[in-house]
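**Q** Read through the structures below before going on.
Since every read-out is calculated from the coordinates, none of them should be taken as a lab result. Everything numeric here is computed off the predicted structure, so don't read it as measured data. Cβ atoms are built from the backbone, for glycine too; each structure is taken alone.
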Structure 1
Amino acid sequence: MTVRTFGAALADQAALVALVTLAAHTVGTAVVSSTAPGPGTIAALVGLVLVRALATWREMDLSHDLAYRVLAELRVRVFDGLARSAPARIGGRRSGDLASAALGDVEALEFFYAHAVAQLVASGVVFGGGAVVLAALDPWLLLAVLPVAGLLVLAPVLESRGRAVRGARTREAAADLSAEAVETVDGLRELLAFGALEARRERLRAHGRRLGEAQRAEQAWEADASALRDLLVVAAVVGVVLAAAHTVAGAWAPAAMALALGVLAPVADSAAALGQAGGLRAAAARVGAAVRAPAGAPAPAMPRALPDGPLGIRLRGVRFDYGGAPVLDGVDLAVRPGETLALVGASGAGKSTCAHLVARFWDPAAGAVELVPRTGDPVDVREVAEPELRGAVAVVGQDAPLFHGTLAENLRLAAPEADAATLARATRIAGVDRIAEGLPDGYDSAVGERGTTLSGGQRARIALARALMTEPRVLVLDETTANLDAEGDAAVSAALAAGPRTRTTLLIAHRPSTIRRADRIAVLAAGRVVQVGTWPELTEEGGAFSHVLTR
């Protein structure tokens, strides 16, 4: 594809140079010799016009086809990079900023791939060939063109740093405006409820003005650069005319001038494209950073297969931080296969961090997180291939998002090939079957983006059912039932307890009625597990557990 694009660009530019040169010679012959062009000349001119038209169409078709193919691949690679590095690398970044990198920055590179790559190479070849012809006709013609061509090419290089700075300012302003717009749309109900919409509008106006200023600065510089290129071309015209007037006689004088300026025109166009491409360095850098983003949890070099049967969980001396003070500082915790263990602690104690480490969203700074069979050796989650780990361990958070689509599509997201029996079992356990009964189209009802047509409790049930669709051997519930009322919490807990005793459940909760249904309870404080026992044992013992319950 690249070679064909270059071939079309070369044919396009070469045909243009040949056309203007032959046309100038024809006019010069008619003026000097009062001779009309012959049939061969007319046929050649018509042929060059057709070749030029066909080559232009073909070059545009191929270059844009190539550009959009590259952009399609880049979008996938950016998404893969974000997925590979999530959540460690994208934690704290705004969704609008990520969308700007995945869409806007990639789209901005279309100009480079469609209008710069093949054209730059073709312009160099055409200019090189034309320079040889000019040197053969008269070295003074080449001397009149060569310095201007050098300055045209050198100018974008000299101003590249300034263009990069202005391009970075524009891309940053566009990303900030995108982030503000996304957050405004997501929080529109809250903004209306608290009368904060006008203040938010002013923020959007400010970001819009900032983007407009950055874009105007870029365009003003481009206008100045374009004027400079035009001045250089005019200087070349004057030089060529002077050189041709003293060295080339007769009908070849117009042809020589047309040839000299014809080979210079693609260089000027390429210089303009190269200059505009310089402003895309910030977009290219953002895209490149996303594509090359390191994995938050690197794939194992030699994956180990998980043994069959129930799997327990064991954290051994786990230490972890988010770049500051340690969140976990030597956690030791064991959940036996088939057991339900409640992990409790004050807000910020690191309970969700433990859940994310079990799912291997991150890797611990020290220690190990292991899946432990009833018999046999434990397996470090870092040694398990991601598809197998995702099939064995399911995590359901308090705010598990739903996607725009139907209820059935959201449920089957985790297990597209699951049969009807699996769907019915998962929805019955989570109580989603009753939700479907109350919707106008049942499982085919649209739930809206982020499940906006549903209540928080309904979204929690659907998220739980979605996880159960995978039939995980380890289920981690991170405040999943927090949005349910007491009756709903009790119903879900009873349904989970009635499920297979082979499934291990790590339950993170604050509600005492939820905690006491667990087989055992572990208390997390100061980055360590400070108490482990049953509800009767810990309530009698007091200490950190009593402090958690009374908060």
Structure 2
Amino acid sequence: MYLGHYGLDEPPFSITPDPRFVFLGERHRDALAHLLFGVGQGGSGGFVQLTGEVGTGKTTLCRLLLEQLPENVRVALVLNPRLSPVELLETICEELRIDTTGRKGSLKGLVDALNHYLLDAYAQGLRVVLIIDEAQNLSAEALEQVRLLTNLETPTQKLLQILLLGQPELRELLAREDLRQLSQRVTARFHLTPMDAAETEAYLRHRFAVAGGKRFPFTKLAVKRIHHHSGGVPRLVNIIAERALLAGYAHDEAQIGERWVDRAAREALAPRLSKLPRPDLAWVVAGVLALVVLLLALRDRPVPPPATAEAPEAGSTDAPAPEPAVPYLPGGELAARVRLAGASSEPAWGQLLGLWTVRAQEATVDQAQACPPSLAPGLYCLRGRATLGKLAALGRPALLRLQTAEGETWAVLLGADAVRVRLWLGGGRFDTDRLAFERAWRGEYAALWRGPDFLLPAPVPGASGPAVDWIHDRLRDRAGLQSPDAGPAVFDAASVAAVRRLQEANGLAADGVVGPETLLALAARENEGPRLRRVLD
């Protein structure tokens, strides 16, 4: 990809909320302090409200908050608030690991169980916090149930602190007359605004440096154009900057000017409909009438027979027909496609096995669904959790579990770039919006890979043998391992350090242990097997 062109170790502008890349501007620092205050005030009760436009960093701040909470805080985090009051209570109890045996479906039973838990936590000196992300999607009934939870109290203090995170629509929702009781209990409000021009430049430079870059590629005018097109919204800054880097790489440009940024913004961002002229109603009616007349004229017109494609003659030098374009599925239609595909994982597993040309005598779909570490001699299976950036670094197709409000299913990831992903789902391939995809994918994946059949069990420090030889060969090339070529290889301290470097470069836990994900990363550059498309066109 473009990493070597710019001297980078990893993509600098991925839209996944990687804590290593976090940049806190003044408003973001204020917002984080606001959330920490909401947790720290403990039993004072009331709601804490944080709002902000899409992509301004609310979810990132929520993750930072969770990392900084004191040890005496217990948190229930609700990420999907499109729930009924009963489902919401069940989710809160599940997050707090409250035993709800015999109480599911019962509003009173769930509230009683939660109240008992809160009283017990209070007696132990613990604080309990409920965080609801995307709170603008709560129904009025669910919001009323959340309000009633603040009534759980002792004679001196509230037992539950509630933080509501949402888009600006949350402010409009709480301004409704029928929700005034809840609005009056909001004791602290904060609205997260986009970055200004200076913060946008600092943000770009920070992420580029964290990714290993030494020479910042954007000109001053390019940075200004990025801020102009993105409005200072971090997610849009990432999307435009990533696409501009790709354009610079494709045209062998070391310095990226405003021209490439403008092109990147045109390709990556949807047009702003509010700025388009509104058509006159008379012209709209006239256009509809003209269309109706044209359809009536064509209705009885005979349809010519389809043209027959002729096969090229023997010895012909005609190039084969180009591969048909992959259709684009708007992000808003992804949920419907998930529902139509159904919950079974068999079709997706069959597709993934086919990509690896796995023969029936090697493994079947039924065997693959169990995903044992060694599926067949020389064929391995791995199931885990990852970010899209980590899967892109591994560079292999993966099976993904998608979950939306309309259902869940399994898809195969075929490719990804800064804006789109390519999926196999429900019998066909299509490209869709990366942001919509990441809302439907919670990180669960499964992958196949091939390697020698002697790799398991993985070697431990002090071990030698064929597996260590295989690992050393790849660590020399990919992690700078300095080991003698002569004599038996030993998995020593230098080997462990090289494994850690490889793990860090691939976004893995840098523990020095050659586990299944590390073996997959070592085998990722082998020529055999399918690869992810890095740029979709």
Structure 3
Amino acid sequence: MTSLWLDRGQSFSSDPFTAGTSYDTVVAGAGLTGLVTALLLARSGQRVLVLEARYPGAVTTGNTTAKVTLLQGSVLSALAKQYPKKQVHAYVEANREGQAWLLRYLDEHGVPYQRRDAYTYAASAQGTAVLRDEQAAATAAGLDVEYLRETGLPFPVHGALRLADQAQINPMDVLDALVTDVRERGGTIVSGVRLRDVTGSHPLTVQTDQGEVTANQLVLATGTPVLDRGLYFAKLKPNRSYAAALELPEGQSPPPGMYISVEHPTHSLRDYERGGRKLLLVGGHGHPVGRATSEKAHLAGLLDWAAGHYPGAVPTHTWSAQDYQATNLMPFFGKLPRGRGHVYFGTGYNKWGMTNGVAAALGIASDILGGQLHWAETIHHRVTSPAGALSAVALNAGVAAKLATGWGHVAADGRTKAADATPENTAPPADGEGLVYRDGVHPMAVSTVGETTCRLSAVCTHLGGIVHWNDSEKSWDCPLHGSRFTNEGKLLEGPATKDLPLADANGTTGAGAKSSGSDTV
């Protein structure tokens, strides 16, 4: 599953990594937040190192639908139920400034983007109540939204909100420009190097899988913070959602704007021109990470929905992305607790990272450079509402239950399916399939991909959850906090920082080892 944006036939050329070197700031993560932060700091004269475990855009930024809009489904009305107007207005101002900075940057560097009206629509009569709430919250926050019925969609709706003159981008065009700009200003961008931990205070010792460097500041721009101090993994809901690019038959065209529904499953639409033809991009049908019966069925449901409204459409690309929603709905950014003022982070963009991610970068850079942004200060000083607190309690109760049932399920499988299961007497799964079983006391994850069978520890290296086989992406996904691994156990994303151990003749090596930071800043 390769996204439309990442299917471009070129590889990233990494700068060399030199252990023992010193920097003003190390940024972990080369997505939109990380690279904008790095650029802002490099512009100020700082010596900046960007560490990327895979390659720029490999995770969320390269798999987004890339809408740069202040109309974000029903986000504002949800915030208005938890926060006073001042906080909601600060959220809008943060996104407005993020949008303005990004589009101004694209204009200055000749990076193409398209202006589009943004629509939030109701496909059911019940959804119109959500639209009215969103209209009230958006208007109170200073957005000029319009309620209407005509949307340009090829199916009837019960109502819609429109916010004119928003934008859509190709996110990899943006990252390419940022990478070039950071390097031209003296920054270093390294791929294939993963942050493991950070210790010390001034300077920090930044530990990676290829050696140590030192820095005055560290910025975690990794989707979810890969250091456990602050316990943000317990304040975030990891979700996966799906997307597809479709080539439409002659006589059909994508609708003229950017769209998202208020109902679930969510349906998102936009267009993109490639090779002289306009493609339709659809997205949605999300679910909590590692908790779907079949991820492949979620993608199939999205494609069936698209085919029902655009008969004859042919998928050219399908993919999925991981996003994190804060339990109190407001993104987190700024100084990481227990970082002694030297560790910064951004997370919880709730699928609206094209504006929130840039806003977080602006806030982080301002903190490091001694500036002040009024909207950032307002967001930093928010108080979690009772609803937000209850959401956090419910989330972590669910995590605890999933941890217990995950281990219990493995034990039950071991007793009822193979009382003395071993690699020798447990048949390999069919190609493209994976299963979890118990080998003695060890939970095991075995899969077959491309006729190669791999046996791993089934215990996530973050906090010990039992991983789940993702039948769409052929990966092992943890249902606790969203860490993901390849079929061979290589870490893809999430709060974990270590791979799943391979099985050996005695079961597994290091199964269940915790890989998060040492909390010793």
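**Q** Quick check: 64, 56, 49 is what I get for Cα extents along the principal axes in Å, calculated from one of 1, 2, 3. Which structure matches?
**A** Attributed to the structure labelled 3.
**Q** I would also like to ask the following. If FRET efficiency 1/(1 + (r/R0)^6) of positions 37 and 77 (r between Cβ atoms, R0 = 25 Å, to 0.05) is calculated from each of 1, 2, 3, which structure is the one that comes out at 0.85?
**A** The value was obtained from structure 2.
**Q** Who wins on FRET efficiency 1/(1 + (r/R0)^6) of positions 381 and 445 (r between Cβ atoms, R0 = 35 Å, to 0.05) among 1, 2, 3, i.e. which is largest?
**A** 2
**Q** Now a separate question. Taking distance in nm of label points 7 Å out along Cα→Cβ at positions 237 and 453 as the quantity of interest, name the structure among 1, 2, 3 where it is greatest.
**A** Going through 1, 2, 3 one by one, distance in nm of label points 7 Å out along Cα→Cβ at positions 237 and 453 peaks for structure 1.
**Q** Given -9000 as the derived value for helix-only ellipticity at 222 nm (-39500 (n - 2.57) for each DSSP H run of 4 or more, over all residues; to 500), which of the supplied structures 1, 2, 3 does it correspond to?
**A** 3
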